[in-house]
Structure I
Amino acid sequence: MITSEVQEAYELAKKAYAKYGIDTDRVLDQLKNIKISLHCWQGDDVRGFINKDQALTGGIAVTGNYPGAARTPDELRQDLEKAFSLIPGKHKLNLHAIYVDTDEKIDFDEIEPRHYQKWVEWAKEQGLGLDFNPTCFSHPKADDGFTLSHPNKEIRDFWIEHCKRSRKIGEYFGKETGQTCVTNIWIPDGYKDIPVDRLAPRKRLEEALDEIFEEEIDPKFNLDAVESKLFGIGSESYVVGSHEFYIGYALTRNKLICLDMGHFHPTETVSNKLSALSLYSNGMLLHVSRPVRWDSDHVVIMDDELQEIARELVVNNLLEKTYIGLDFFDGSINRVAAWVIGARSMLKALLRAFLEPIELLKEMELKGDYTSRLALREEFKSYPFGAVWDYYCASQGVPVREEWLAEVKNYEKEVLLKRI
């Protein structure tokens, strides 16, 4: 319900932005059409349900033991429903392959669409789209740090089969939900110490990917993405799937290039890569994270880099060719709250970008009036975008401002703490 206080504040904000030709009603219509893909693995610390006793590997680490982590698919869906109810708009869920919902004992190379049927039924009930990822970690055949580039053909074939089946599951998701599924491949392959041969593993990875993508799938149902990384725990000296490798691969094979905010050198920014890649790529996938001291996957907040990414997407009209997914995991705080904080931060950053006088700023830039450009951008930081955000939340039937936190705390008391 939109209270009189929220309505009045919105009307004042609307007038303030209208002075610069910014139509806040139109902006909110645009924001309403943006889908954020919420990552399921925040809810259970990347454990999954194929083999819960398997140690988390692949250079991935989740710290913290906050009570209430989901233990079953039903509990995870319950937590996700609560999170989605506190985030304005209709969005998507990003599943990893390990999140099967079946009583069958299966291995990674045996997954089929039917093992995710309950997820599809739930997504359709909730009006959500689904994205997917093969899980090339947390398995005995990945314990030595290699999967798709493994020198042992038998092990390499295992992971190729897993990824092939993952694409078919993505196709199934797209057909059933009516929303295109993005299936993203990330592998941890690399060496802890300096290798002799950097080329051979990349040749094997190239050949493996070509075999995985051999079957054509209608892009209306499934889009393929490949994700790079600079280094990882256990692959500090060399990563097979580097940024350079995947840029070349994605552009020559017409795949989406996935940019994870934590997968680059600490002085690199993803925001500065978007415009360059957009010139040559048919599409991009963002994994929005917050790297503190590199790839630590902290909960997303509305910091400077997130705002710059939002600006790049809005200013350059890249939202139609960019898919936005969240990727962080924090076991030290309430996991439902982490989802809500991250998703709302991403949406707020996009809203702020929409509420800037883009054409006027471009004009100033072209004229070389950098003084006015800087001054106006700084002044707009204190414009009442918060009033527009509050109105948007109220109009979408979700709590305004920090009111959502009380709901999460109550959910923690009534549901999460009873899982102990």
Structure II
Amino acid sequence: MKTSAVIDQLKRRFPNEPEYYQAVQEVLESIEDVYNEHPEFEKANLIERLVIPDKIHSFRVTWVDDKGNVQTNMGYRVQHNNAIGPYKGGIRFHASVNLSILKFLAFEQTFKNALTTLPMGGAKGGSDFSPRGKSDAEIMRFCQAFVEGLWRVIGPNMDVPAGDIGVGGREVAYMFGKYKKLTGEFTGAFTGKGIEFGGSLLRPEATGYGNVYFLNEMLKTRNIALKGKKCLVSGSGNVAQYTCEKLLQMGAIPVTLSDSDGYIYDPDGIDEEKLKYVMELKNIYRGRIREYAEEYGCKYVAGGRPWGEKADIALPSATQNEIDKEDAEKLVANGIFAVSEGANMPSTPEAIEVFQKNKILYAPGKAANAGGVSVSGLEMTQNSERISWTAEQVDEKLKWIMRNIHENCVKYGTENDGYINYVKGANIAGFMKITKAMMAQGIL
């Protein structure tokens, strides 16, 4: 198998899907040598079967806004691979959503879920609908219309969606309610639900918490303490908020947050009181991060990203490709020694090359941000058994999962000079688990 040949073939068959090619190329380049050690994989055409989704569902979503106008959006669900368990992955509502992005996310999700040790396949879905500026009633009507196009292809043993960008507890609740109405069943068909109707404690916190737990494991490999380290965090939504919360709990100092309009830099640190303000600003009032700068008198850069500020650690927690080569070079020049991704594929391939060339501790999203889907898997378990665990129980399981993911990355990613290539380690660990399952189940 040659990665370049596979990518060329994908470009011919699926034109104009750059995010999808990028995700596939990054994985295949790191597993190419291992794959070629197994001629039985090539005979079974495993690579082609692994990179092309099992199923892609697309549908029109028609809904009525508050003015009585009929609106239409597109809805999608990409079910990538279910070799090790039911399809599992979030739903994203954002104007940028298209099939290329969802195929990349579903592909990445397949490997991420394999790393968790839980029996979950990979999927992703969403719509080009943007909740920003919409009323609660409009969001409810859209979510209900979206589920009308989705409900037949999801279920607790088939495909279990969760939230993602633009989809939080409110949206999941609306979708779950409509699913329950259509099926007449109360089953764990969604995760990220409210605690009152089958949700798991720590699910909102899990991606951010898990990212910091993974970061801490990385730092231990170089005998570095997290306490006192200044951290650049991008985003200001769920992942960024709980990344900051866990950093504070472990003695670190977050100094930046951002949104699509710009970023704030607070050299004194975003403490617990300031973080509470951010949570209320973003979660209740749907405000913009510039309001933080107005409230606390710190630096605000419109239209910018925080990667030029001085700090010790970077935790990109916003969206894909938010760190390019130039940003990575700035981070290295400013003394950053660790990058742990809370978002999905936030660093471009050129940026990753800069990190690895400079021997930066670099954790790809499929490993570092797997905490969210891990607790989603734990929520599925609780739903199946009709039980609920305490926050302490869930947190201990989350810590164990993140430690286990780190151990597998070290096992498969340690190079001859001792540098741990976490990209290679994560990809090979996930790849071996999925391919062994696919080989055992025959040609499907």
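The greatest value of FRET efficiency 1/(1 + (r/R0)^6) of positions 249 and 361 (r between Cβ atoms, R0 = 41 Å, to 0.05) among structures I, II is that of II. Have a look at I, II and say which one yields 1.3 for distance in nm of label points 7 Å out along Cα→Cβ at positions 41 and 233, as calculated. Checking each candidate, the match is I.
Can you rank I, II by relative contact order in percent (Cα under 8 Å, 6 or more apart) and just name the one with the largest value?
Ranking I, II on relative contact order in percent (Cα under 8 Å, 6 or more apart), first place is I.
Here mean count of other Cβ atoms within 10 Å over residues 113-120 has been calculated and equals 18.2, so which of I, II was it run on?
Computed on structure I.
Across the set I, II, mean count of other Cβ atoms within 10 Å over residues 353-360 reaches its highest value in structure I.
All of the numbers you see were taken from the coordinates with simple rules; none came from a lab. Keep in mind that this is a model prediction, so the values were computed, not measured. Cβ atoms are built from the backbone, for glycine too; each structure is taken alone.
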